[in-house]
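There are structures below to look over.
Quick note: the coordinates plus some simple rules give every number you see, no bench work behind them. The model shown is predicted, which means the values in this text are computed figures rather than measured ones. Cβ atoms are built from the backbone, for glycine too; each structure is taken alone.
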Structure 1
Amino acid sequence: MQSELISEVRRQAEICNACRYCEGYCSVFPALHRERAFSDGKITQLANLCHNCRGCHYACQYTAPHEFDLNLPKALAEVRRDSWEHYAWPSPFARRFHTHGGAIALALIAGFALLFLAIRAIGSAGGEGFYAILSHNAMVTVFLPAFVFPLVSLFISIRRYWRAVEGQPLRMRDFTAAIGMIANMKDLAAGHKQGCNFEDEDRYSQARRFAHQAIMYGFLLCFAATSAGTIMHYLLDIPAPYGLWSVPKVLGISGGLILTAGCGWMAFLKIRADSDLGDPRAWGGEIGFIMLLGFVALSGLVLYALGDSIAMPTILALHLGSVFSFFLLTPFTKMAHGFYRLAALLREAQQN
């Protein structure tokens, strides 16, 4: 990891530790105030506890033009991005996506869409719905490796992180505490019930918290829809296509709507936010990922709405291309943040 980034956070953390004005703001400050010296692993842990809500910056008396020139949200964001690049496997892909995320996502979607259009010839004879274009076996053959790869990559990455922060064997109460924090997005309130200052330093808002929750719960509903379809196909011998009021469709449509709205909302907030309080090198990757995830959800909804039209093969190719790109890029995008965040909260729970 870059020593100058670590050193800058260490300098700012030592000043914050002496001040303690922001003690109740989020998970970062109890963890920070517990320490007297900050190893590289401790700095990495603090960075991944931070949700970049920015409340501490607007409350701080030592920001520029003060000579201390504190900007803890930005410093932690830079270390956080650097830690994801350092621990990612393989790491060069993470560095490339953070700087050229939008272009990479667009190129992969277009490339894989053309690929799926090119292999229409292997569509199942007599198949119904989407399977008339691409057979079920062909979809499994293509997507199974793309699903397994991010799981393997994330496992290696989080294991590296866990060793760096000196993680211990986990207990059930650690999971209970961490999952509770994630489900409520408690740290995005920045210590205030009315929310954080991500959008405007003079106004508290719950917008970023709710947008995060929409993305998370929308994604989980879509994942549940896929899981339900898998169970119905393989265990209950009920193959697709499924009706409007079937479990996969109800979960998928509701999840797609929530996820699309959440991604659009988050992109809007990102554009409005002060770029000087985040990591400018990661901005393109963050927006690229949000738009990719939003396109996955939106294209799925359009595919369902136009499933009987002449445009269906093209829409299906674009949707499958975006899903395939999402899977392959997951370990190197902001999606990995959720796994690092969980690991950081688990480690914090061990120390409480």
Structure 2
Amino acid sequence: MTLAAIFGCSGPSLDDEEHAFFQDVGPWGFILFGRNCQSPDQIRRLVDDLRRSVGRENAPVLIDQEGGRVARLGPPNWRRYPPGRAYGQLLGLDPLKRREITRLGARLMAHDLAALGVNVDCLPVLDVPDPHAHDVIGDRAYGDTPDEIALLGRAAAEGLIAGGVLPVIKHIPGHGRATADSHLALPIVDASFDELDATDFAPFKALSDMPMAMTAHVRYRALDRRRPATTSRRIVRSIIRETIGFDGLLMSDDLSMKALGGDFSARARDSLAAGCDVVLHCNGSMSEMQGVAAGARSLAGAAARRAEAALARLPRIVEPFDASQARAQFDAAFAGRYAS
């Protein structure tokens, strides 16, 4: 059995309890955070051990490597990357040139990740920022308009796939208007359906062909007055699947975030009942993961087909790539500001 869940672990190596737990419940995949990342060799060992614990060589291993303030890898072992907004602010470059550099940055990140065995990056951020909202999105957004964000978001997604890493579009159906950080509280958005459809949903519609997406722990009064998107059957089915047209693998955002209420079994159960294909739990707490596992179910039916289709998007042979030449071109575009 494969559990419809993605789990983190507590440190740079698996302990016996974690190995036994993962072997027993069989999560679909895993996610790495800064606490898990010390050196290239150490990460490769950890990734191998995670996959060995579930007996699947192709088990997805995720990471949040956006650049800027959301980066689990950095100096001295890995280069720094700019936040999404920096690509959109490359002055003197026409939109197609900015698109080229954005793709190049993602291709370089994929090169870093694939060398570690990591095959999924929780990027691109497709949220359209609102100047009056909380800055949890802020410079993670590629621009200020849906068109800018869609253009550069697709470039980043294509760069990742070319390098053998799956993208995850987030945070569907849009986190840019949130007036609170969903890590700490439940954001509530009062915009009308028409406003959301014209702005927030637009980049997700433009990238609805992507293999994976992550939900927003945000309540939209116009869509569901009671539940945030992650646990709202109405939003998942009517908005994400129908209005936006996304038919790939849908994962929840992290269930340990304070935007959600209830125990961890209920959070997992409610997210899957709403229509998420898999649930995500990140902090490596064994007691919380046990609760998630108790509320989750096996990956089956349409969810299993979407999971299989997502992994099938990984290329058998990655795009030919001269990393040294690419780094030089990338550094020239940013005048060396992110060279490390």
Quiz item: If relative contact order in percent (Cα under 8 Å, 6 or more apart) comes out at 27 when worked out from the coordinates, which of 1, 2 was used?
Solution: 1
Quiz item: Among the shown structures 1, 2, from which was the value 1.5 of distance in nm of label points 7 Å out along Cα→Cβ at positions 110 and 302 calculated?
Solution: 1
Practice problem: Check the numbers for distance in nm of label points 7 Å out along Cα→Cβ at positions 182 and 198 across 1, 2 and tell me which is largest. | Solution: 2
Exercise. Work out distance in nm of label points 7 Å out along Cα→Cβ at positions 214 and 254 for each of structures 1, 2, then name the structure with the largest result.
Key: 1
Quiz item: For distance in nm of label points 7 Å out along Cα→Cβ at positions 14 and 326, which of 1, 2 scores largest?
Solution: 1
Exercise. Work out which structure the value 1.01 belongs to, where Rg/Rh (Cα atoms, Kirkwood Rh) was derived from one of 1, 2.
Key: 1
Self-check item: Entry that produces -22500 once helix-only ellipticity at 222 nm (-39500 (n - 2.57) for each DSSP H run of 4 or more, over all residues; to 500) is calculated, selected from 1, 2
Solution: 1
Self-check item: Which of 1, 2 yields 55 [percent of Cα pairs over 17 Å apart, for residues 118-261 alone, calculated]
Solution: 2
